[in-house]
Structure I
Amino acid sequence: MESIKTFLDTDVILNWLCKETTKEGETLWEAPYEILKKAEKEEIVLYTTLINIMEIRFVLRRKKRWTKLEIEEVIRDLGEIDNFGIIIPEETDLITGFNFQASHMLDPFDAIYLSVVDKISLRVGLFCTHNFRYNAMIKMMEELGEIRAEDTYKIDIGAGNYTIYSVSGDIQKIPIDIVREYEQESCSICPDFTSELSDISIGSIGAPEGWNTVIVRTKTGKKVFEAAANEGYIEIGKEDKIPLDLEIVKKLSKIKKNRSKKKIENRKKYNLKVPF
């Protein structure tokens, strides 16, 4: 049977490289490590892109303050991992990505990732209301949160606030309505809250603290999800013990669709590009 091809995003690889943990001591690096072990056992085939590797280099240097030697050593090690391919976008991929961005107002990185999607066989998407460009996020944290990026331990979005945790223990909460001024323009016209085109969608909305709501959308997603549960990588909560509020997921999904619809109609009035 052909091995499942899985795409690793920048944050997943960084969690493993930096041995990231939460403030409460939960490990964020063990899951990526287990995924890499499965690749070495030839159970799955992993991919990322050269764009992700460039982004990893930037984050390790700018935010993590790694030395140039440390960064280049770890990037070389990534290239030597068994069954871990690094896709170099071809000229046709870049042109496809360029057209994706023009028609859907996507972030440049997202547009390129979509252009190589036919080389990936598993798509896992997050519940998402909005996103930020790196430079805009750094500016927002420093101007509104008064915390430098290099002093930031963790960021949470929930309960109407964008919460920044510093390494010194300071916590800054910024109302979401203010944060929206810094979001990517494409987010305001995106109608998709639950990653409807993915194989598996996941997010904390609708689930109790410490759990996630998961939507399995395809046969491929179902196969992977059940395999992960059977092998003990994830725990499935029983409905009678772990309450699930799908109504709030539906409500937020509807809000985002209505919000994007109004924005799109307004852009049409001024003959500006819209995603569809």
Structure II
Amino acid sequence: MFQSNKKDRENLLKAELASHQDNLAALAAKLFTLDIKSVDETYISAICESYIMDGKYKEASDFANSAFKYMPNNAVAVFYHRLTTGAADPNSFSKTRRNQIEEAALKENPDLFERSMDLGVFYRRNNELDKAAEQFKNALGDYLTSDRPEDKNIQNEKIIQQKKAAADYLFNIVLEQKDLQFAAQIRDAAKKKDLDGCEGMLYSARLAAAKNDPEALTFFSECLKKRPVFSYGYLLRSGVYAALGDEKAAIDDAHKAASINPVDGTIAKKFG
């Protein structure tokens, strides 16, 4: 009896999830025709992956084709359109094959900046650091070296934030590659353009830490004076304290980071 009730509950839950899945797909399909800008590509990915995982390949293909029809230049729509079109079982594709399809879709984006950013993230995710760095350089253009005044209208502010993200990605890569000379150039640009919201102090601290320079602690502290609600800064300073053997200060900063951002898994690992 209990086993039967458990199975009934599982079946009911599956039915409810399937209904929710179909409702989301139907809503997104309507938005394609009514307000295409309101359709976040994460919804396209989630719906397609959900259908594929459940073995509903026709539903996945139909939805992906609809997304591609209305968003032909969107890399996510292109990816799932190609992944599901003519495939008896998209689940059978290897990771390598999925990556090939994704890379090809990203390369077709006609927007140079978006294409470079997306390819940079893709290559970074796959640990192809040289390729990732090249794409982030393409996305940045002359932004790091230009002295042009920045237009503060809404559209350009969005672009500026994306450029800052590209600089951060590139800085992380060159630090990982031990290219400290190039990292110093990005640090200098961060000071001039305030890429980190604390006048380049975060970049200065991270570069100093990469050199095992104890001055990193001073830079992190200056950064946190300017950005007191900054979990990432406290987490990084915690690592410097730990390297210097100040266990109490390291734990205090890790706790501070967790209190600011309790859902960050990176912070949680400090206490694992």
Structure III
Amino acid sequence: MCNFVRFLVALTNRPCMQHHTFGSYVRGAEPHLPTYVVHSPHLVHRRRSILENLERLAISSVTLVACANRDDINALHSAERACIYSSTFNPFDKRNTILQNGTISLALKHKIAYADIVQRRIERALVLEDDAYLPMDFWKTLSSFRIPTNADIFYLGSYSKFSDWNVLKWDPPVLGSYPRIHKRDCRSKGRMNKHLGAISYVIYYKAAAQMIATNIKVTPDSALSAMPCNWTKCSFCKYSPTHQYGPSRWVVYPRKTLDGSNTHRY
């Protein structure tokens, strides 16, 4: 019988969860968060780049999620595949209703990170995809945001290297916030703000637990950013984090020149 959560937890205990320590917390410095990097081992340039980036930031707890790769998905028996993935119509990404094995792998890596967060009872953690770039003032910038206490997820980047593209400026601002942050709203009129990339975000324990309550149905960016208030449009929206926030301008951006783009599609 399929037990998706047990499947994920078993993966978190494997050597493919690669732990790194690049520094220790210095009293008076901006607090760091446990950091997860969703990574495919064949993308060697991305691995080197993201680890160098995180080392420069002296992050004390980094976990590379290098489990559940494309070849592992290829090797699954039909019953195992049915356990981890259910093809589901996605109104926000109609071209990818049936996911390629590489995309299933990427989605599973995000879920493995959530399972580890829940297993370790981490209050909140930073999740990155392996082509993310964090500026040297990242922790200072993140600490400057007064994120509401009910937050489930706080976005830090999306699909573009441009800090003002696909942002949340069309969503309602949080009263009194400075730097300005916004709460995502299904009624907002922005062209692209209904669907955000999963390049970088802070996820909270409650949302991580919610995200592993069901198997993979859609791409990880859709699974996160669909929002429960879109429930009339899609069957999977009810599993998405409820209280979603982000800044007026992105802090993290993808480095698409590293090993190419859309590397998970195949």
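Which of the displayed structures (I, II, III) returns the greatest value of relative contact order in percent (Cα under 8 Å, 6 or more apart) on calculation?
III
I, II, III: which one has P(r) over Cα pairs in 5 Å bins from 0, in percent, for residues 112-167 alone, as calculated, at 5, 21, 27, 23, 13, 8, 4, 0?
That value comes from structure II.
Which of I, II, III yields -13000 for helix-only ellipticity at 222 nm (-39500 (n - 2.57) for each DSSP H run of 4 or more, over all residues; to 500), as computed?
This figure was derived from I.
Since every read-out is calculated from the coordinates, none of them should be taken as a lab result. Not measured: the values here are computed from a predicted model.
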